[in-house]
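Q: For reference, the structures are reproduced in the following blocks.
We did not get these values from a lab; they are worked out from the coordinates using the rules stated. Here the structure is a predicted model, which means the values were calculated and not measured. Cβ atoms are built from the backbone, for glycine too; each structure is taken alone.
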Structure I
Amino acid sequence: MTRALIALAGVCLLATPSPAQPLVLDVRADLVREDVFERNAAGDGETDDSPALQAAIDFVARAGGGIVFVPPGTYRIADLAIPAGVTLSGAGPGRTIFRALGTARMLLPTGGALRNFTAYGTPTADVSGDGWRITTRAGSGGAATCSHIIAIHDGVDVRIENVEAYESRYDCLYVAGSRGLRVINCRFDRAGRNITSLVGNDEDFVFEGCEFGSIWRLYHVDLEPNEGRWVRDGMFLNCSFDGRRAGEFGSDTWGRMLILTGHDALESRNITIAGCTFREISVRVRGIFPGVRVINNPVLDGYGPFFLKVRTNPVGELRDATIIGNTFLDGGAPAETLRSGVTFTGETVFADNTPVAFNDTPPDEPATVEEAAEHRVADE
């Protein structure tokens, strides 16, 4: 096998990796020298760096795993596939920047890890930031071009850490089939559709220390598995859900919701929300969703009542819920109303919440079979 160049933090050494010393391939220095690709990545904000980066990823995967290091610069990419065993790592958010090359998705991990970079669904800086305009349809005048910034399909043990994803034409993070997903200390904002979506089958996932921003066209964060699929055994820990800038840049103000969608089989279940802050974001319940735990959240300031059911879904039922140690606000003041249309059934527990009156919430009657079926009415 060709000698591997170990390059990390600007220090380059020629060596053969040992089990204790992972392969680290620098895409700006090593690809030509190590006969990985015909040119090194440019990082100039203009060149299509997808072939060079994909060659580096594939090389590391064939070698048994390691790190593809992307130094500071701006890299135009599309459809980068990241398999198990490979970490795509930048030099830090704001230093290593990925920008959309076209209408395709940008990053497609099925395993491995994404770390330490900022990714924009816009092609250039002049249509980013204050120059960004929202759209979902390519060529319709909006600034974003790529459909999804990070798209996970049937991913296993994907880890995303210290990553910023902004300005997608559809979703900043789109997950359709995952097991063991971990998203740590990331920020997502500015989406033509949803900031983040999990559409099933997704299980054993954790979002920890993440920020979900204010600008979207459809919904804030949407756990909405398609019929016959499910989202279960997941956690949002110490995250921030912020809707206070909704309406800027032509975005919507209606979908200020973390949406929990259940289906008749009750396979979507067991979601924990702990240590989080919600500012002008409510939890919308569609159908019957068992096993939701809302625990020790210091600020739950909804857009109106914190738990919502809207008119297009006749059933909004939290079954066997645990609601403990939360502070419910409305416009920064103690909330007067906890819910609008949502029922709490089964072995539901309320305790140690503020206002204390919410701790006396009695259980409701569960939905009938007919009502449960009706929740599949098309959404607004």
Structure II
Amino acid sequence: MYLRYFENRMDAFTQQAWKRLRRNKGAVAGLAVIILALVAAVFSYFLAPDGTSYANRMVLEISGQRPGFSVHMLSVQQAHTPEKEGFFHRLIYGKTPSDVLVPVSSWRFTHDSIVVEKYVDEATTATESYPLAQVLYGKDSVLTDVAAAQQATEQRLFRQTFHLGTDKFGRDILSRLLVGTRVSLSVGCIAVLISLTIGILLGAVAGYFRGAADEGVMWLINVIWSMPTLLLVFAITLALGKGFWQVFIAVGLTMWVSVARIIRGQVLGLRELQFVEATRALGYGHTRTIVRHILPNILGPVMVVAAGNFATAIVVEAGLSFLGVGVQPPQPSWGLMIKENYNFIITHNPLLALAPGLAIMLLVLAFNLLGNGLRDAMDVRGKI
């Protein structure tokens, strides 16, 4: 009877917490930013102007351009057209480019060719000629209808605007920013899952059984906590190697100690309450008591620390990528984008490095606002 009363009371408290959270404008704004970032990450290859894999289409002639730069592009067909790709393949990996983009300032047709003034820089152009058959069908192709070919070639000429400019390789900053959202959210999500799994397991064992188990877990926590976090991440990354998945593990294995300490404290308080004594009186095992009755009642602190760890994981991943031991090129990462473009800060185009920095700041702020809102809504300082 007491167990059912306590569970009903917790359900009512959860509903009240969500009402308080919705009244917190900062938390709602943070949640909205996180949802937008999640949508951008999932559909990044469809939203990005450059939908190729890793948004890695290079046009060296237009490298280092300012935001809002616009130029005409001529799409020249490659010799080998890739096979048609399905929706889910493009959703995950992006599309394989079937053409080469040539920036042009002007053009004219001469029978079966197109002569273009190729854009080199703001003051320089170079004249080049492309057979219409090559533009439409690739090299070693034969043209049959010149008039139709000229009309089709005109459709391959389009004006492209780079809203956030281009990097030193001529890649679209906006596209790489959108695709890079996947890395930040993926690292945050998996690192938090790893840290929560280890932290909840060790914290619950230490808080519930106390004694030797508590002393052993606390000794391990103190040893890990005595090591500088960044150096520990470096050591794990160097041991596992550089790469995308290694960052997840390295960040996750360094964030579980704070989770374990919080969970231990919460379990130490709950194990003395009457509903836990009732589970023992009913003959429930330790595992069932912890999993079914204690852990559901500490979800508030878990959600708060998860939001904070998510923000920390994003910052740590950006730092690792900036230092060259995180995500490796050509895969876009916000930290890696700052590294590639930070020299533009003191030159003519600082936004190339400031844009990913602002994205990191905005997403971390969103998670911190959500974490603060959850803390206030859940009232983790004593009410159950």
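Q: One of I, II was used to calculate Rg and Dmax of the Cα atoms in Å, giving 27.7, 94; which? Present the calculation step by step, with values, prior to reporting the outcome.
A: Details: I: 22.2, 69; II: 27.7, 94.
Corresponding structure: II.
Q: Compare relative contact order in percent (Cα under 8 Å, 6 or more apart) across structures I, II and report the one with the greatest value.
A: Across I, II, relative contact order in percent (Cα under 8 Å, 6 or more apart) peaks for II.
Q: Out of I, II, choose the structure whose coordinates give distance in nm of label points 7 Å out along Cα→Cβ at positions 49 and 89 equal to 2.7 when calculated. Spell out each step's value before the answer.
A: Working: I: 1.7; II: 2.7.
Label of the source structure: II.
Q: Let me ask you something else. Consider the structures I, II: one of them gives 0.00 for FRET efficiency 1/(1 + (r/R0)^6) of positions 129 and 209 (r between Cβ atoms, R0 = 35 Å, to 0.05) as calculated from the coordinates. Say which. Please list the in-between numbers first.
A: Working: I: 0.90; II: 0.00.
Comparing all candidates, it corresponds to II.
Q: On distance in nm of label points 7 Å out along Cα→Cβ at positions 33 and 321, which of the structures labelled I, II is highest?
A: Across I, II, distance in nm of label points 7 Å out along Cα→Cβ at positions 33 and 321 peaks for I.
Q: Thinking of I, II, which structure, once helix-only ellipticity at 222 nm (-39500 (n - 2.57) for each DSSP H run of 4 or more, over all residues; to 500) is computed, gives back -19000?
A: Values: I: -1500; II: -19000.
The correct label is II.
Q: Starting from the value 9.6, 31: which structure in I, II was Rg and Dmax of the Cα atoms in Å, for residues 25-64 alone calculated from?
A: I
Q: Let me ask something additional. Ranked by FRET efficiency 1/(1 + (r/R0)^6) of positions 57 and 289 (r between Cβ atoms, R0 = 35 Å, to 0.05), which of I, II sits at the highest value?
A: Answer by largest value of FRET efficiency 1/(1 + (r/R0)^6) of positions 57 and 289 (r between Cβ atoms, R0 = 35 Å, to 0.05): I.
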